[in-house]
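The following blocks contain the structures, represented as structure tokens.
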Structure 1
Amino acid sequence: MAGSGANTTGLIVVTPYKNFYEGDVTSVVISATDGQMGFMAGHPPLIVSLVPGVSHFIENGVTRYFTVSEGYCEVSNNRVLIVCNAAEFPEDLSPRRACKSYTEARKALDEARRIEDKDAREVLIKESEQAMARAMARRHLIEAHGSDHQKERIKVLVKEYGWIDPF
């Protein structure tokens, strides 16, 4: 791997549960704390922090979209290594799970804001906001790149769960 072609770079996406993806790609775009960042063969070394969002890579002329959660991305030696808590392709997502996760995170955020202990409150607020961001990334991926069935289901479920459109 590690970019076997002159115009490719190796991409490895690892989660605690599995090696999500490994292959040679012509480019990869990630959701970083400073916004979307793209990498191609020959990119100089870099380490960035990831935030929940939609990312993609191009392999053999085909663009594949996926979500990433919190983690980091290391670029070095013509390789992009993404280490994150979760990564999912649209076909692996459940519209109901995305909506339910958002609703639960929103409820947890409301409860966290009422905690008197300042340090505990800040930690729980951050965790709830991250969970909401992961759910929003999943929703965005489904709406933009999911199957027709997923797109229809997410429209119905968003209304059912009372999820205000974040876009």
Structure 2
Amino acid sequence: MDYRDHYPAVLRWLSHLVDICLALGGFAIVTLVFCNASLRGFAGFDLAWSLEVTSFLLLWSTFIGCAAAVARGAHMRVTEIVEKLFPVIGQRILSIAIDVIIAILLISLIYTGYKISLHTWAQKTTVLYWPVGLLYASMPVGMALTLVFHLYNMAFDLRNPVVPHATHSDGGEALL
């Protein structure tokens, strides 16, 4: 379920900002890799800094992409087994438990990523001399954004439980 239509204006704006950052990051990655490969093939040299920039962009895009996927409700969930083994109330309890575990995991990743980023901030990259901690900061930033979206989605799901096996005419899930 895409939660973005149910977001308040601030979260909708944040989701759009995340999408724009991902689009720009993806475009920059493709452009840098293409230009660097072309230069290497046609001119016999490459841009030394492009590898560092590409790795930064790729890592940041990965962690921020997690937040975009949560906002869309696009992370994979296998529900067929749970639907066969548990009654509706059991499915609901299990879903809430999973959401709480995910929130705890995200908080743990934020804390761990922050510590790693802080620990490596004084180290510099080889070519651009950027702080290595900036590379590792992608994890706490991405997981914090993910946590914001996840907590709202979790609250929305608690207020609006999904009816199992019921679908709208468009194939989407029906809400109680």
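Quick notes on this structure:
- With respect to percent of Cα pairs over 20 Å apart, the largest value across structures 1, 2 is given by 2.
- Set 1, 2, criterion distance in nm of label points 7 Å out along Cα→Cβ at positions 17 and 121: the highest-scoring structure is 1.
- Relative contact order in percent (Cα under 8 Å, 6 or more apart) - structure with the largest value, from 1, 2: 2
- Which entry (1, 2) yields the derived value -23500 for helix-only ellipticity at 222 nm (-39500 (n - 2.57) for each DSSP H run of 4 or more, over all residues; to 500): 2
No value in this document is a laboratory result; all are computed from the given coordinates. Note that the coordinates shown come from a computational prediction; the quantities given were computed from them, not determined experimentally. Cβ atoms are built from the backbone, for glycine too; each structure is taken alone.
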